[in-house]
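Scrolling down, you'll hit the structures one after another.
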Structure I
Amino acid sequence: MIPPPNVTGSLHLGHALTTAIEDTLTRWNRMRGYDTLWLPGLDHAGIATQSVVEKKLLRDQNLRRVDMTRSDFLAKVWDWKAEYGAHIYEQFKRIGVSFDKSRFAFTLDPHMVTAVKEAFVRMWEKGTIYRSTRLVNWSSALCTAISDLEVDNIEFTGSTWVKVPGHTATVEVGVIHSFAYPIDGSDKEIVIATTRLETMLGDTAVAVHPDDPRYTELVGKMIKHPFLDRLIPIIADGELVQMEFGTGAVKVTPAHDKNDFDCGRRNGLPEINILTDEGKINAHGGSYEGMMRFDCRNKIEADLKERGLYRGKEDNPMKIGFCSKSKDIIEPYLKPQWYVSCADMANRAA
């Protein structure tokens, strides 16, 4: 079977090289007297195709997907498929490939969809696939989860201003902010640092190292959130916290950070998602509800300063994940997804 080329434009050199190798193998085996089937097809490439169609609509008609009904947008995508699917097929013919043209298929053809559903149900019944709520790579611009392969990890050495879809102003990255959380019922505070100030709206704990003498007496006490009606516990977690790094105290946001997610599961912490799919602050954000995430970051910085809780910012070398299609900054985002159980394959491989 041909690895189906995406319906996102034209064939590229990678397609041509793969096709040439498969064509050679297929012709050779025919010459040896074997019955052969070389199966042609096109992949729907859902998100990739959606992305290029959206860009074309914005460029040609100043239209966004959200300005259209679902059926109207789908019609535009099918128009794209008809044009570029046919173009790809003609390119295959010009190369001279010898696949069985009578069997040419598209992954969203009705009989293909039926076969996929059947395979999916069988894998579910066997326990090969399962449903779980975990952190995913979320693109707010595309409103979808994307794979690790579709994330470009870009390194920043310090303060840098970048353009992010959905925001009119540029966004500062490559810095770390410090602020103080007041200890409930006392005049003490605990200072923590974060590169994503807005995620404090989803904090459900502050973690310290169990062997850190600076915080021994604070473990078990509560923090009063400055902007929300929420008390946050101070917990001890030796896996998450490095005593020598920063202040030795770490905010824990289980719904928006992989390490925090693991810490939350270990300590039974609530998982509070603060974002909508479009990257706006949701109802868990109190007075910040409806703000775009990076606008909210700026507002929280200003509000912390007003309350005397902001402790400054400094350059912080870091890697940030960007969506390779939309150039959006990726959010770790809590979503139910389908996963493949690899335990049986791993055991057989071992």
Structure II
Amino acid sequence: MAADNNAPAVVKMGNKKLGNTGLFVSELCLGAMTFGTTEKNNWGMPTALEEESCKMMDTFVAAGGNFIDTANVYGDSEQVVGRWLSKRRREEIVVATKARNPMGPGPNDTGLSRKHIMASVQDSLRKLQTDYIDLYQVHSFDVDTPLKETFKALDDLVRAGKIRYIGISNFSGYQLQKTIDLVNHMGWDPIVCLQPQYNLLCRSVEWDLVPICVNEGVGIIPWSPLAGGWLAARMTRDSGPQAGSRVAWAEGVGWRPTGWSSKKEDDQTWKIVDTVVEIGKEIGKSAAQVSLRWLMQKKGVTSPIIGAKNLNQLKDNLGAVGWELTAEQMEKLDSVSATPIPYPWGETWNRTRNRPPLKA
């Protein structure tokens, strides 16, 4: 039975606590990187125009969603979300955004210095048309700025009421643990979530990031749960990516994590895609729904961040809620996506008593 992409979500999303907080977020998060006012954003990525973007946010909320993620570097995304948000009851929506990347030509227009963070928060508040940001995340590590400077500034922003919670994105294991230990030692506001890349084609987060998050009570909100479209199974070795797709864009700009040339010759990629399609056919679900459901059932994961260019794609993604993969189906997907764990991570897992080696 083929999935009907035009059908509305039948089952509304449930809610999950974000890390060790009392904040409840929907089990899927709507990523706003594809929202804009032009057909392509500042990175040249194909985007949904504002009218379509607002329809997607309306549909997401109607399906039980309350969690929307954007970033200051996503072109006009914050403005689109802000205009939509201004017409809704603010407390119903959990808004997340990020800062770190260059926002201008000057030496202080980038990074995680107190100066840049304070300026970025003010700018995001203005664009989002709100008095506060629910979840404020650092987009990646900054080797040029002391951690104390960054996270003291963020703690000050929490105390000032401009942000409610602090998150991290794209940190390595040692960077994450060092940050958690620092803020705990200083008595600052805690790190509540990590936003890493995590999907069937990228499981290296399981080597140390996932265990750290589970041990420390940090929620995981994965980006690119469909690997930029690979796991939606919309292309084959022979067809290649469709014009205007995320994979085609990634190939054009040299973005290796989801580019066509970086994966097309990898037999394991196609074995994973074939397995997702096979399981989907067995249970009447699309490849995207199976791929998302696998991630939703992984330990430590709170809300995968789904991104869509149009309403039909969003509705298909929303079909990942309200059902579960069996243990056998999870094991099948785990096995086909398993890769050897490099040193030294493998030494830890292989020598852990009463626990089988972690597949990643």
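Bear in mind these aren't lab numbers, they're just calculated from the coordinates by the rules spelled out. Being a predicted model, the structure only gives us computed values, none of them experimental. Cβ atoms are built from the backbone, for glycine too; each structure is taken alone.
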Using distance in nm of label points 7 Å out along Cα→Cβ at positions 41 and 105, single out the structure from I, II with the greatest value. II
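Please state which of the structures I, II yields 85, 54, 36 when Cα extents along the principal axes in Å is computed from it. Kindly include the intermediate steps, with their values, before the conclusion.
Working: I: 85, 54, 36; II: 53, 52, 38.
Source structure for this number: I.
Taking mean count of other Cβ atoms within 10 Å over residues 25-32 as the criterion, which structure among I, II has the greatest value? Mind dumping the intermediate values first?
Numbers: I: 12.2; II: 25.8.
Comparing I, II, the top value of mean count of other Cβ atoms within 10 Å over residues 25-32 belongs to II.
To test your reading of the models, identify which of I, II gives 0.00 for FRET efficiency 1/(1 + (r/R0)^6) of positions 73 and 209 (r between Cβ atoms, R0 = 25 Å, to 0.05) when calculated. Numbers along the way, then the final one.
On the way: I: 0.00; II: 0.65.
Attributed to the structure labelled I.
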Given 0.95 as the derived value for FRET efficiency 1/(1 + (r/R0)^6) of positions 233 and 337 (r between Cβ atoms, R0 = 25 Å, to 0.05), which of the supplied structures I, II does it correspond to? II
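Out of I, II, which one gives 2.9 for distance in nm of label points 7 Å out along Cα→Cβ at positions 137 and 169 as computed from the coordinates? All intermediate terms of the calculation are to be shown ahead of the outcome.
Values: I: 2.9; II: 0.5.
It traces back to I.
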